[in-house]
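What follows is a set of structures for review.
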Structure 1
Amino acid sequence: MKACGVFRAEKEVVLLELPEPSSPRPGQILVAVEAAGVGPWDELVIDASWDVELRPPAALGVEGAGKVLAVGAGVTGFAVGDRVLAHEAPLPGGSGFWAERVLIDADHAAACPPGLDAVHAAALPVNGLTAWQSLEKLELGRGQRLLITNGGGATGALAIQLAAAKGIEVTATASASGAERLLGLGATEVVDYHDPNWPTRLPGGFDAALIIADGTAGTALPLVRDGGRLCSLTSDAPPEERGITSWDLYVEPNGAQLFQLAEQVAAGTLELAPEPLPLSEGPAALARVVAGRAGGKKVVLTTA
């Protein structure tokens, strides 16, 4: 089958011809991939900074959408022909979604709601679950104030929408060109991160901070009130001080949460900005995403 990934345990991403995945074991499903998401975390997968049990030669990709081809023993939630989306890590077949077929755990998949196309479905899992799980941990309520760094990225834009829907007042850092879009998504205020003095433009006293931009955790911490919370998605949560709870968060597969997110996207209450590209452009697509040149869009590889 056609795939895009790594031939050996090295960083070069290439197009591949891989053997078919094995038949699904108990609790697993085999999926014909229609679209798969690309994220900066895929570079971490290559060098095993994020160990998802990749077994080269193997396809990259820890999220995607497609149709069920086969189900293993004990799987009752899905049948052959069902459309699904999923974030999967570790990869039970040792190979990921940047391929024509992938083997995943059924419990980590969500049914794809009617009306949700494969490109939008594949753009959702990792960014959506990360935003959902971080806000769940921050435990903010209506009227409380949240600072999000890199609100213009795929995760930040989803976090803004999910937080605003709960009545949370969101201030986000982003480029000036993206401010109008983020205000439309529900942000109360957008600050240009290109301004080196952006922290001084804010009054502080935030109930919490969600760190999505590298190197901003230490800058954001003084803006959080005593006893507040800071959640870092960039593995650089600073030491706790002034009673502020500070931690690093790593996304986990969760089919139930993903289904709720997918329903919101299908209903039009949660907006995504995917950019579909053919699987053959996988190497260039990853290089662009890692370099931060996706322009706020979520790059998605399609197998068709």
Structure 2
Amino acid sequence: MILVTGATGTVGRLVLDRLPAHRAVRVLARDPSRVTVDRPGVQVVRAAYEDPAGLREALGGVRRALLVTTRVAGGDDDVFLRAAREAGVRQVVKLSAAAVVDVRAQDLITRWQRDCEAALTSSGLGWTLLRPRSFMSNSLSWAPSVRAENVVRALYGGAPNACVDPRDIADVAVRALTEDGHAGQAYTLTGPEPLTAVEQTEQLGQVLGRRLRFEELEADQARASLLRRHPEAVVEALLESALRLRAGAKAHVGDTVRAVTGSAPRSFGSWAEDHADAFASAAPVT
């Protein structure tokens, strides 16, 4: 039995869709109505990390699990791992982030991710760490301004980022969940090339057949926008991370996706083509 957490999120949803049809799969979900899956036979258990009884039900008979947590500085990983150990889970595949291996990264989010990794690697359970660079899908946050104004607004438009397609992350996760040989491995996952936000804007415009304009945000503008979606401590961590981006810390390209899956990582242009509908309502070009 494979357990998938985070099944309503970007990576968990893709993992759920990609797991082989013959595998027994269970989903842990706070709100089962939000779980959408095309494959039959998936069992969905209503539970949350702070729900011990629900966790026990979700983990019964599970041998491998995908662990996705998002409550920064929360104790969800510790709770899940304790329950997994008691349930006899053999291996946990943990979604982390590439920043954990950068000693210069000391923001709140990265320190929390390091703590989560340490909790897993010291738990006595088998483990695999997935450390993706920024998701290509983060550019979906540009969709409203692209639709309304043909404009992309972002911090540090000239800073390169080897962002990765979430589908590649999911493909690696599925391998780790269904094959032997991935225990004790930490996989840093990147796209095929470093791209700046300006270059992403150009590629997105080519896909859409429209000329898009890039406008660089000031730090205060970015902070104000982020505060509408995140707590202040998280916002400051994201801004610290953006400074590392500007310094070139996120430009390195690795070959782990190909090494694990046998396929080259998808390009941003490919991602944009497959998600063009999200940006499709064009504003009149002036």
Structure 3
Amino acid sequence: MTIFFPLIYLFAGWLLGKTALDFKTAASWVLTRIAIPIVIMFNISSRFSSMSTIITATAVCMLTMLVVSRWIMRDPVKSLCFSYLNIGWLGLPVASALFGNDASTIIIAAYVGSSIVGNSVGAGMLSGSRFSLFKLVQTPPVLALIAGVVLIPFSQEVTRWCAGLYDVSKFMMSFLGMAVLGIWLSKIRLSGSDILQEIKPFLLKSVVMAILISLLLILARIFHFRLIAENPATLYLFCLLPPAANIIVLETHYLGTGESAKPITCGTCVSIIAISLYAVVILGFRVWGVTG
């Protein structure tokens, strides 16, 4: 049932977009300034020892994807759609349903890594400013990362006293993010040709991701990092994820536009089909393994 929650939130945003309320700007501010930083800070402070390698690997992979995208396209929105994946809001419920607790740990850690890069480097790309380490340190996700590292010695206290706040922030992150996308969708028209146009970038992104993940698995086996080495099916799920819905939040916050709504939505449609086929294959192997 959790797999369908992102779609429910998307539909709720679409309905809200049909009203006269301008909800998207306020929701984007809450996400970028409050909810996402709290999620990053909580995970870093309470789970850093088991997540640090995956966080670092995800950040490196995403930066590599950004470099590749600069060879292909110059538009910062399209570049983010190519490299910034919907790991937390769509990948987490799917991976949890298919693969269980280890998958959840991997997905959450990967989300933290991608969120730090996407919300800092992505913000710089959309704002049109040149890279500045000083400005990067001032972005909410990096400040949250620093705060999380400072709080590592107090991880038990953070887990005890802030678990409720974390749960609320995680829900807000998922609900508000997909709702903002739904609001923009209510204002545009989609056609079958729009979805077909997203197949080529989806396949290109999947190939690049598959290469990076294969290299990561080889390194994990060499250095005996069990969590990565023993969960290849979870990692290859990343190849099928669509552009992050958070891109529309960043675009709304920094540019006041919604150009990414169409590629995100069409990419999500393609991704849902691909993930469904992947799930059928995974479940088929499990059945075959039991009965065979």
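The table below gives the values:
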| item | result |
| --- | --- |
| Of the structures 1, 2, 3, the one that 99 was derived from, the read-out being volume of the Cα convex hull per residue in Å³, for residues 29-124 alone | 3 |
| Structure (1, 2, 3) behind the derived value -25500 of helix-only ellipticity at 222 nm (-39500 (n - 2.57) for each DSSP H run of 4 or more, over all residues; to 500) | 3 |
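Every read-out reported here was derived from the displayed coordinates using simple, explicitly stated rules and does not represent laboratory data. On a predicted model such as this, the values are computed, not experimentally measured, just so you know.
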